[in-house]
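What follows is a set of structures for review.
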Structure I
């Protein structure tokens, strides 16, 4: 019987602290860009947990705090690289959704970030 805290072929346990790739929204909408999100297992100089990533156009970072299955993402900073309208529009939607997240769960190399109105599904990546 497999250990629920490990995923076959991966040495990373089912932990929030990993690198993730967005694979779908609750609408089963295909994600047309490679969106990466990494929850770091370290705190910044202010004592806040940090995350970083790459959206459709820009790089971003933010603080996060979590207790149990609750999570709050704040202090989002985004680079200002110009992109085409479709990529920029997708990015704005993704970053807005990221700031609305209130709950998370991790199981079988899948991260679910959700709120009462939305859900984003990520897969563990290297």
Structure II
């Protein structure tokens, strides 16, 4: 059975859920948008922070915390962004850290987006 996680994030007109749970695993993808669905200004640091805030909110709405994350996939549009993403990321996590991969890609769904994160977490649902 798949459960949808109800969040207070922007209600996207796209056919998606911000997070689902199946077999005790939370599946989510987060982007740097605010509660109006707008990509935040301020460059990679602001976008990384917003993405991680959205991730934290989603995890908490699922009844878990950042320590429940088992894997995070980070997508950035420029390799030079990784140092900043790492700095911000370290503010949200403590050891033991989730498994992680970072990928540099040519673009994301919205041209103004510089980062996206896909995450998996163990949850009790």
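Once relative contact order in percent (Cα under 8 Å, 6 or more apart) is calculated for every structure in I, II, which label goes with the largest value?
Top value of relative contact order in percent (Cα under 8 Å, 6 or more apart), among I, II, belongs to structure II.
Thinking only about Cα Rg over 2.2 N^0.38 Å, which of I, II has the largest value?
Looking at the calculated values, the largest one is I.
Suppose you compute Rg and Dmax of the Cα atoms in Å, for residues 16-63 alone for every structure in I, II: which one lands on 11.7, 38?
The correct label is II.
State the single structure among I, II that was used to calculate helix-only ellipticity at 222 nm (-39500 (n - 2.57) for each DSSP H run of 4 or more, over all residues; to 500), giving -4000.
Working through the options, I get structure I.
19.1 is what came out when mean count of other Cβ atoms within 10 Å over residues 24-31 was calculated for one structure; which of I, II is it?
II
Quick check for you: by distance in nm of label points 7 Å out along Cα→Cβ at positions 48 and 80, which of I, II is greatest?
I
Since every read-out is calculated from the coordinates, none of them should be taken as a lab result. Please read these numbers as outputs of a predicted model, since none were measured by experiment. Cβ atoms are built from the backbone, for glycine too; each structure is taken alone.
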